[in-house]
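Structures given as structure tokens follow.
None of the figures in this text is laboratory data; all of them are computed from the coordinates on show. Computed from a predicted model, the values in this text were never measured in an experiment. Cβ atoms are built from the backbone, for glycine too; each structure is taken alone.
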Structure 1
Amino acid sequence: MKQTELAWAAGFFDGEGSVFCYDHNTRGYLYPTVAIRIGQSGSKEVLVRFNKAVKNLGRIHGPYAHSQPGRKKVYALQVNRYDDILQIAECLWPYLSSVKKKQFNKAFRRHNREY
């Protein structure tokens, strides 16, 4: 992938994306799960571009109705596989802001791994 596309993807993720760790419930057992999510309203074009830049490791969902009537439909890119999230972090890391790097590290630490 071209470095310019990775730099663009990192900037886009800095502004629109989030990485977090949450407690996933499976049959009453909670375990920490890392996820990436980026939401966009109206069009999925930039989500497609981001996904291509990060090796198509995410899935784009939608369109969904906005929670407020009369607003544009919403699309979301979601990544749930831990190994895919590690790959995305590696691709974007040189271009990410310190804020997003801390967000990745916090999610990975909660998942008992440090990036």
Structure 2
Amino acid sequence: MADANSVPEIEIQHAILGLMKDRRVWTNGELKHKLAASLPWSEADRRRSDKRPNEYLWENRVNNALSGARASSLHSKALVESAGHGEHRITEHGLRYITDDYSVDDLLRDLT
């Protein structure tokens, strides 16, 4: 579970969309590699997961942002689509948010 100092979920999603604006297919691993150093992860996020000891909590939060099974994920919001197992591509809808310089606040307002 995220603590009060954790990066907000919407900020994680915005960072993912920012990376994906190049329109190429991104794997979970590539996204995590880029996000590891680019977001200010909290101490809690940098701990190992109790349920998945080979995964840091921040990695789980990135997985959640990309999960098709979560109502708040990028897939559920039609901003990202699957390009294969563990592979993702930004949609035209997602690209509009990034290229039209939508802010995180705009993204929150438009998707609720």
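If mean count of other Cβ atoms within 10 Å over residues 12-19 is computed to be 17.2, which of 1, 2 is the source? So the calculation was done on 1.
One of 1, 2 was used to compute mean count of other Cβ atoms within 10 Å over residues 28-35, and the result was 13.2. Which label is that? Write out the running numbers ahead of the final one.
Numbers: 1: 13.2; 2: 15.8.
The correct label is 1.
The value 1.6 for distance in nm of label points 7 Å out along Cα→Cβ at positions 76 and 92 was derived from one model only; which of 1, 2 is it? Please report the intermediate quantities before stating the final value.
On the way: 1: 1.6; 2: 2.5.
Source structure for this number: 1.
Using Cα extents along the principal axes in Å as the calculated read-out, with 37, 30, 25 as its value, let me know the right label among 1, 2. Attributed to the structure labelled 2.
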